[in-house]
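Participant: The structures considered in this document are given below.
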Structure 1
Amino acid sequence: MAAITANANKTMPISLRHLFSIKAEVDSAALIGAVPHGYTRRVMGVSGGQFEGERLRGRVLPGGADVVLERPDGGLHLDVRLVLETEAGELIYMTYNGRRNGPPELMKKIVNREPIPPGADYFRVAVQFETAAPALLWLNDRLAIGTGTREPDGPRYEVYEVE
């Protein structure tokens, strides 16, 4: 198998542009328990929230889900599905997967929904969008990344478009 090398002079640099801040409100978790591959599954319903940025702002519609797998070492795998509604009434389907981890004592606090200092854990997400809104079709071809923190009623993220 041949090695692939990149010529730094011919590649496009990656830059980030702040897309929006988003706060999701989640309900209490339904603990599914230990699933076949050895993880513990939790499912939390999303009951609302809001998002705001230079180009996009609006609300998080109720009905989304924040699905978490807890690894035996305490690390979390995130799988989230949301519907956003802009101030103009346009709908955006937002999905993201992510990772959240830190020392075992910190992860125990997170699972128990106890407060931790912002930035004390590694909390990152990879975001994609789908929309049929003509003014927002550009979102269908964009990837985004985010960094999160947890508040008592749900997560807050800073989401950045990858340019």
Structure 2
Amino acid sequence: MNRYTVAVLVRNQFGVLNRVTSMFRRRQFNISALSVSETETNELSRITVVFDGEENNKQQLVNQLYKLPDVCSIKELTADNSLNCELMLIKLQNDPASREDIHSAAEAFKAETIDYTKDSIVLRVIGNSTKMDDFIALMRDFTILEICRTGTASIEKGSATLRQNLNL
């Protein structure tokens, strides 16, 4: 099973996200991360999807997505051709016995403390999904109260853009 990241440029219309994600469901792909936002114009939205599957099934999915009337462009993003990052907020119990260890780990991962109370510490971590997973694994030695991750934001390197492949 391979992991893929696909950016889909769509018309910013009611119901488009549902139609795109339904295509993944019908093809039995599990979406592990999903990020959606307007682009440089409010007429278009960018959907970034991270999912697991097989190469031939992924290609069939892309071909089916192109048949949706509101899909304007699709680009597979790889580690070689793109830059990506994720944002995570992690809330930990503020225990005096573990406070210094949490602070040291946060410093090593360049995590920023964004909320600090008598009972909890909230850290903001920015980086790739491997960094997030590694940080969570390290924090499992402490009491994790809550985790919130944004999903992957990914953009092609260089001057190439998703809009260059418009399928209108």
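Derivation of every value follows stated rules applied to the coordinates shown; laboratory data play no part. Keep in mind the model is a prediction, meaning the values are calculated, not measured. Cβ atoms are built from the backbone, for glycine too; each structure is taken alone.
Participant: When FRET efficiency 1/(1 + (r/R0)^6) of positions 71 and 111 (r between Cβ atoms, R0 = 41 Å, to 0.05) is calculated for each of the structures 1, 2, which structure yields the highest value?
Facilitator: Working: 1: 1.00; 2: 0.65.
If we compare FRET efficiency 1/(1 + (r/R0)^6) of positions 71 and 111 (r between Cβ atoms, R0 = 41 Å, to 0.05) over 1, 2, the biggest value is for 1.
Participant: Any idea which of 1, 2 comes out highest on percent of Cα pairs over 28 Å apart?
Facilitator: Values: 1: 29; 2: 35.
For this comparison of percent of Cα pairs over 28 Å apart, the top structure is 2.
Participant: Give the label, chosen from 1, 2, of the structure having the highest value of mean count of other Cβ atoms within 10 Å over residues 39-46.
Facilitator: Working: 1: 17.5; 2: 14.2.
When mean count of other Cβ atoms within 10 Å over residues 39-46 is computed for each of 1, 2, structure 1 gives the biggest number.
Participant: Let me ask you something else. Could you figure out which one of 1, 2 the value -8000 for helix-only ellipticity at 222 nm (-39500 (n - 2.57) for each DSSP H run of 4 or more, over all residues; to 500) was computed from?
Facilitator: 2
Participant: So if we calculate FRET efficiency 1/(1 + (r/R0)^6) of positions 15 and 127 (r between Cβ atoms, R0 = 41 Å, to 0.05) for every structure here (1, 2), which label has the highest result?
Facilitator: Values: 1: 1.00; 2: 0.75.
The structure with the largest value is 1.
Participant: I've got another one for you. Looking at structures 1, 2, which one was log10 I(q)/I(0) by the Debye sum over Cα atoms at q = 0.14, 0.25 Å⁻¹, for residues 31-102 alone calculated from, given that it came out as -0.65, -1.38? Each step should come with its number before you reach the end.
Facilitator: Working: 1: -0.52, -1.06; 2: -0.65, -1.38.
The value was obtained from structure 2.
Participant: Here is a further query. Which structure, out of 1, 2, was relative contact order in percent (Cα under 8 Å, 6 or more apart) derived from, given a value of 21? Walk me through the intermediate numbers first.
Facilitator: Values: 1: 21; 2: 28.
This figure was derived from 1.
Participant: Out of 1, 2, which has the highest value for distance in nm of label points 7 Å out along Cα→Cβ at positions 23 and 135?
Facilitator: Evaluating distance in nm of label points 7 Å out along Cα→Cβ at positions 23 and 135 on every structure, the highest lands on 2.
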